[in-house]
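Coordinate-derived values only; no laboratory data. Treat the numbers as computed from the prediction; the structure is a model and nothing was measured. Cβ atoms are built from the backbone, for glycine too; each structure is taken alone.
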Structure I
């Protein structure tokens, strides 16, 4: 059986880009009988940016609710909070002693902020090591990653090889799982959908709020009667990621024929989001009102995660002579 592991930072409501690009693909993997799936809420990573403990706890529960609403089955997935497995912090220190400084200094997440070093905390600099500990602690065989995370997984692999070469087989060296069929999800301004760009679509928002967001999608100024290029339109790109092929083909024809306005396209996008995520939205509203149920699910997952983590950490400590 292959162990698959992924985590998501808790910095607010998971948006449509998170859902399509990361959450639904791994939930699909978790349904396959030959996969042992671990999914965690990366609340330690979140501390690099979110300092308010109440807000951070709220974000954790929001993220947990979203996962469960999308269909995560706690009976088939080990679902847990990163912070509730203390072994990950101890392993992070051990691994940091095998991570060369230049390797961390070249990490994209750090290099992107080198012009403003006064705003960079040490946690952000050592972020790849905590990520490595997250993965190696559970002996993961595969890690679903986007193209922007491949470098961090390579760092994990390098650290694992370094440790194994010096102390003998200890860590499973994980492979990247990259789904090339997953397209980049555009935000309402055309850039990649990201919380940092404030251009996201929250599929769990109340209908009025969701519709208002959809109506804010940027378009050109072509009038209704004029033909339009669907491949240059944010609305069409989003609709294509969600609708059935026949619906996509129909919208494409409407764009090219003219007499079809962007307002109509936005209404169609709004409708398909409500249709595709209708059941998930209902489950979200149910879980959101039952925090004790979410807490119970997480605690059960944390008990399972701690068993695996304790075994790995004991082996690492033995190898190191502690």
Structure II
């Protein structure tokens, strides 16, 4: 398509995707209330709702044979999430306090998932093996958040492990609880949920198509389009939610959203689609991006653990790491 058409198509696609995401996340929230899921599991459902743009855009790119963009959206979004959801939140709120038990649980799962994703993208693991291993990590994590601490005491062996998990899940539940009750869902909400998801996909199709056409016209590589442009724009719903949580002093919910968002992006945006769609061979820039994501995740967890959260200085360090990352990608 021409430049005159591609620009408005991209803008309309972005607006449609972000607007529909707000509706989609609200409907997911109401469905969780109706199903009476645990607070921890409710947090994962909320993260899934906010992640819809990244996941949809990545899948659309993979389906349209733009694997570099698809992988770039997920990797770039995850790097951006660490900078914006954790770093920017600390800068705006002054400090994001985090309980160490919850941080180790969420951050530990995120590190393992990120490592497995890196192994798959770099070709060390096949799609089936990587997906099975990712589910083997994520499923017990979801199970822990879905049951009450009393259930953990009954079912988990080992006093130390049991004590750690009970403390982590209790902290998660306490911080996710808002005191607000969403109206119960109805059949109409199912229609709205389906319509908003369709709008997200449609907007993603328009963004990917317009972005690739504009990139070809102006000589912008696919890796830059996916890893920087689309990744940052599709992560905006997550940013707004995280900053709001941080300003209300809900540090555990902030860190949970950041790490769960990254985990869901990898699982739903790369691993599961790769069972039927090819990821392609990683380029030098993609290799750099993947390793930077692994290292930045480790740094974010270490900084948060050492200080019981992130203050403005640590937040600035995380943001600065993203600035360096973006500069390297943009100049390659």
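Look at distance in nm of label points 7 Å out along Cα→Cβ at positions 261 and 285 for each of I, II: the largest one is in I.
A value of 19.2, 65 for Rg and Dmax of the Cα atoms in Å, calculated from one of I, II, originates in structure II. When distance in nm of label points 7 Å out along Cα→Cβ at positions 5 and 149 is calculated for each of structures I, II, structure II comes out greatest. Work out relative contact order in percent (Cα under 8 Å, 6 or more apart) for each of structures I, II, then name the structure with the largest result. If we compare relative contact order in percent (Cα under 8 Å, 6 or more apart) over I, II, the biggest value is for II.
When distance in nm of label points 7 Å out along Cα→Cβ at positions 45 and 69 is computed for each of I, II, which one produces 2.1? Structure I accounts for this read-out.
Looking across I, II, the calculation of helix-only ellipticity at 222 nm (-39500 (n - 2.57) for each DSSP H run of 4 or more, over all residues; to 500) that yields -15500 traces back to I.
Comparing distance in nm of label points 7 Å out along Cα→Cβ at positions 53 and 269 across structures I, II, the highest figure comes from I.
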